[in-house]
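Read-outs: derived from the displayed coordinates by stated rules, not from any lab. These figures come from a predicted structure and were not determined experimentally. Cβ atoms are built from the backbone, for glycine too; each structure is taken alone.
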Structure P
Amino acid sequence: MNLPNLLTILRILLTPLLVIFLINHRFDWAFVVFVAAGVSDGLDGFLARIMKQKTRIGAILDPIADKALLASAYVTLAVMGFVPNWLAVTVISRDMIIVFGVLVLLLFQSGIEIHPTVISKLTTLFQLLTIFTVLFSTVTHMELGRLLVGCYVITAILTVASGLDYLYKGICLLGNE
């Protein structure tokens with residue numbers, strides 16, 4: 001097991017800890033855990049590239065870690081009233097469509113490789129930034145209303161656009177079968 005993959009596994013393990021801190025209203029610790037998870041997300045990919053340690057398992061685990069962290073954060077924060085329900089549904093729906101699409105492609109095609117697109121990376125960045133801003137606002141008690149609304153809108157637009165992009169690409173791949 002190489003260092004980038006260990007960082008990805010750490011991010012997976014931090015996810016339940018984040019939820020525990022959130023439901024116990026320990027937003028300070030939730031913020032620390034979320035920042036650590038976010039840093040590990042950037043660091044694992046960076047290290048894998050510069051250390052030439054990209055692995056198949058890393059390519060599979062990294063998006064799983066992202067989806068677990070973000071889905072857990074959005075659902076928990078939506079249930080607690082810190083994130084709009086419609087945004088949580090949008091984020092989770094996109095991820096479900098992607099996972100379902102990958103499963104369908106695996107049934108019909110062997111050896112497919114899914115590479116993140118620029119828009120999907122931007123979507124993940126804004127999804128992370130939105131949760132970061134919500135937690136920051138909660139921890140510091142700063143009123144960031146307009147900034148939060150901007151984050152919600154941009155995140156929603158990118159999430160829908162990314163989901164449609166993946167859907168289009170999946171349909172094209174199935175059409176070639």
Structure Q
Amino acid sequence: MAQSIASPPPTFTGFALRLFLYLFLVSLAFSLGQVHEYMEPVQTALAGSAAAGARVLGAEADVQGTIIRTNHAALDINHECTGIFVLLVYTVFVLAYPAPWRSRLYGAATGWIALNVVNVVRLVFLTLVASRYPEWFAYFHEYFFQGLFIALLAILASIWTEQVRRATLAGLSD
């Protein structure tokens with residue numbers, strides 16, 4: 001009778017090392033590839049979406065390229081406003097986590113959708129704030145939404161890892 005040799009279970013150390021290596025490689029590629037220089041179409045689309053959403057909610061917002069103009073401020077939607085860094089951190093986490101590749105790809109895709117939806121809502125809200133309460137803009141832009149995205153990353157990562165864990169346990173019981 002042939003015995004199958006089971007591979008050792010994944011370790012947290014292996015995951016952490018992969019995570020930091022992937023983060024380093026992605027950030028290096030982003031920097032050396034000067035990816036930010038190619039993001040203007042995304043920035044323009046986000047500016048248009050945010051201005052349109054804000055207008056639906058009653059704000060005066062005009063858009064020209066990547067600039068949203070309100071009655072109190074002009075917002076420049078730059079590459080950092082696209083959420084690219086949050087998206088990359090989430091994706092690197094999912095890809096580094098020891099899970100079947102199908103689960104990783106599903107987790108990355110659903111995370112990208114959720115984070116992009118939240119980012120558009122964030123930009124609509126910030127446009128509304130700039131239009132109606134400009135004195136609050138810095139707070140929401142610099143503090144509130146930074147914290148929200150950190151919390152959202154943690155929540156999405158927790159939900160995804162729990163789904164992977166449950167699928168793994170269900171697969172072991174079959």
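List of remarks:
- When FRET efficiency 1/(1 + (r/R0)^6) of positions 101 and 133 (r between Cβ atoms, R0 = 35 Å, to 0.05) is calculated for each of P, Q, the greatest value falls to P.
- For Kirkwood radius over Cα pairs in Å computed as 17.0, the structure of P, Q it came from: P
- Which entry (P, Q) yields the derived value -29500 for helix-only ellipticity at 222 nm (-39500 (n - 2.57) for each DSSP H run of 4 or more, over all residues; to 500): P
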